[in-house]
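Below, each structure is written out as structure tokens.
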Structure P
Amino acid sequence: MATLHTINKSPFERSTLVSCLNHTSEGDKILLIEDGVIGVRKGSAFAELVKSAQSNCALYVLAPDMEARGIAQGDLVDGVTPVDYSGFVDLVAECDRTQSWL
């Protein structure tokens, strides 16, 4: 039973990204939205943590939020997939439950 985890806070502001990554199970999906998208930038303090999490789960970023913060697709940690709002809905439908990390 896969869980979609959503993170909307910057990892520089709150510890939700780290907490989420410590509670994921094989096959879970993580979607970073709003200020959470900052956590998947190449070269950030969280880039290596994000890379290692990809062995257990898939990571996504909401493209409109990423673009609103001036983050280009080339700025993302390799393997992080941008999705639009329709893709967000698809992720919710694909997973058995959704957990919002506030």
Structure Q
Amino acid sequence: MLLGKVVGTVVASRKEPELEGLRMLFVRELDATLRETGKAIVAVDAVGAGVGEVVMFAAGSSARQTAVTRDRPVDHTIMAIVDIVEVEGTTIYNKENDA
């Protein structure tokens, strides 16, 4: 799984039927210090994430392993909303403090 920050939403009024009903969010990948790497992706939201939240997402075939995305043509799925990130005993992110 990878870390990312939700920076926006994506709306597509015309799409494959398998994508109907899926919420799509624009996510920027984060590195180990939670800095944006510059890589941006569109991910299906399986957990109700919102703009500004730090999330964990899966890529490739793992992205199709949720109840929401099973057997659908998706490459990235948000699978968790992050509450806390600790690195070497130091909290570098706390959702309550950064909200």
For the read-out mean count of other Cβ atoms within 10 Å over residues 72-79, a value of 20.0 was computed from one structure; give its label from P, Q. Q
Work out the source of 26 here, i.e. which of P, Q gives that when relative contact order in percent (Cα under 8 Å, 6 or more apart) is computed. Q
Of the structures P, Q, report the one carrying the highest value of mean count of other Cβ atoms within 10 Å over residues 40-47. Q
Taking helix-only ellipticity at 222 nm (-39500 (n - 2.57) for each DSSP H run of 4 or more, over all residues; to 500) from the coordinates of each of P, Q, which one would give -7000? P
Read-out distance in nm of label points 7 Å out along Cα→Cβ at positions 24 and 48, computed value 2.4, structure in P, Q: Q
Taking volume of the Cα convex hull per residue in Å³ as the quantity of interest, name the structure among P, Q where it is greatest. Q
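Bear in mind these aren't lab numbers, they're just calculated from the coordinates by the rules spelled out. As the structure is a prediction and not an experimental result, all values here were calculated from the model. Cβ atoms are built from the backbone, for glycine too; each structure is taken alone.
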